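Listed after this line are the structures, all set down as structure tokens.
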Structure P
């Protein structure tokens, strides 16, 4: 879908650009990481678009409008992709002309000199900037299975980095847990990037070695919804691995909430849980895994959520599968 990023740019008012993107995301019922995956961009790029650090590509706007049914707002102007380059180039040329009395030099002489340097010296040099940074590659374990669940939930992956997007207010303690889990598994130091226009914080590791390892254990680069991702077979074949993978999925894309109802003038209240995903294979795998534990999950009418509704099932879930997310534990115990 790289062609979406080509072509002209729409110059909206800052608030209009952000509002259009958020409205489309909410209409499609996607998290920030899922929305970014749909467009095959990083969450960081999505954040930059919301902040109007970059103008929104016209093709992206048309794609989102077609998908969500939301009309594209009227832009202030339509510009070429590199509209800013002409202005910058002119300033640079005038500066060079003023300083040296000429711009550039003989391009053929420069090219010939570069080729001589490359053949004699350049291609034999080892440069640290091009060297891949190594990681620890762990064996298959419950910790690795939980990491896979987290990535299938709120994670995203490009060709050179992995990103896990969480709410820095409600999920702060869990964010620290995930950050430490990555450090323990892969011997890396993840960075945290805050989205100033929302409450999202991205846990980011930029290592091509890590991306290659993630692909080797069944995770995929790009749009998880479009690819209809599922839990890797090595996890499905091991009950312990499957249990903690489901835990990682529900800790990221699940919620615990309070259900209230009135009978005979009295108000009754008890906890429910749901897990949502737009990937049917993934939703089905979680359903089967939970049912194998003796629980009674229900798929909602829209086919996008699994729900646990009885007090007994909630007790079993937190006893058998459990949670690493303090937010879920607190909501359940309140």
Structure Q
């Protein structure tokens, strides 16, 4: 396999396979793992300069591999992580329309999904259920769990290829019709639910009229319920997309996340994602899909200071259940 030279030779591109942290697809490891050369990048300032100098190469690598795990860099605090992300000079994406409960920590950094630790978060492209989603997302390990808590990754094109082979008619119907997502949002955040983000924080307003305006801008139809909750139904969204830059078809949706995970006292997961006419996802196809994800996923174990950079158009992610404490932070970019 060819080696890529990074600017200033500050970091080495790890090409050896490191089970269980990587798998091989199309003769290359996934995810790509980068570690600094010995005695290089020992400060946050050195790292930020290296990232800025290496931006074009790193973007090429991200397009080629889909995800990069930066391991062994001097990233030890949320502030360091914020500087790491800002070194790429991407515009941050406000978390409007997403379902997960989150808290801002510093700058453009917030907590990853704060769903209860015993709950699995199924695979999804970040914010695939709304028209505006991040192009790039970052995760940072501030505190690694003692067990579990992985953020499994899956190449979306591999999922599409598997499903197109095993569930041809279902995939054809998805491509022709698209899907809609249904969700009932409480007024305030519900920390007991994996989709418990209230409508006030979801749309970043205390005013119902303003929330209605933002829903309209997203193409989302709404209904206010007697208990103050908000029922939302998205516009018809594609479930399969052509990623022209990568030359691949991707399984760009949150179907399995909604079908398995959008369940709480207000929501029935089986009704959370449907075809536009209201028809449910076929159970057999969902079992095939769930199996494909588990077969194709890579579950790398978090280490303190790890940063994962993900091309959101190419890679889906999830979260395994875990034994607390665990603290994973995130940042979203346009």
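Coordinate-derived values only; no laboratory data. Being a predicted model, the structure only gives us computed values, none of them experimental. Cβ atoms are built from the backbone, for glycine too; each structure is taken alone.
Say we calculate FRET efficiency 1/(1 + (r/R0)^6) of positions 115 and 267 (r between Cβ atoms, R0 = 30 Å, to 0.05) for every structure; which of P, Q gives the highest result? Result for FRET efficiency 1/(1 + (r/R0)^6) of positions 115 and 267 (r between Cβ atoms, R0 = 30 Å, to 0.05) over P, Q: largest is Q.
Taking relative contact order in percent (Cα under 8 Å, 6 or more apart) as the criterion, the highest value among P, Q goes to Q.
For structures P, Q, which has the highest computed value of distance in nm of label points 7 Å out along Cα→Cβ at positions 75 and 283? Ranking P, Q on distance in nm of label points 7 Å out along Cα→Cβ at positions 75 and 283, first place is Q. Could you figure out which one of P, Q the value -0.47, -0.70, -0.99 for log10 I(q)/I(0) by the Debye sum over Cα atoms at q = 0.09, 0.11, 0.13 Å⁻¹ was computed from? The correct label is Q.
When FRET efficiency 1/(1 + (r/R0)^6) of positions 147 and 299 (r between Cβ atoms, R0 = 30 Å, to 0.05) is calculated for each of the structures P, Q, the largest result comes from Q. When distance in nm of label points 7 Å out along Cα→Cβ at positions 179 and 291 is calculated for each of P, Q, the greatest value falls to P. For which of P, Q does helix-only ellipticity at 222 nm (-39500 (n - 2.57) for each DSSP H run of 4 or more, over all residues; to 500), calculated from the coordinates, equal -8000? Of the structures listed, the value fits Q. Please compute distance in nm of label points 7 Å out along Cα→Cβ at positions 27 and 195 for structures P, Q and give me the label with the greatest value. Sorting by distance in nm of label points 7 Å out along Cα→Cβ at positions 27 and 195 in descending order puts Q first.
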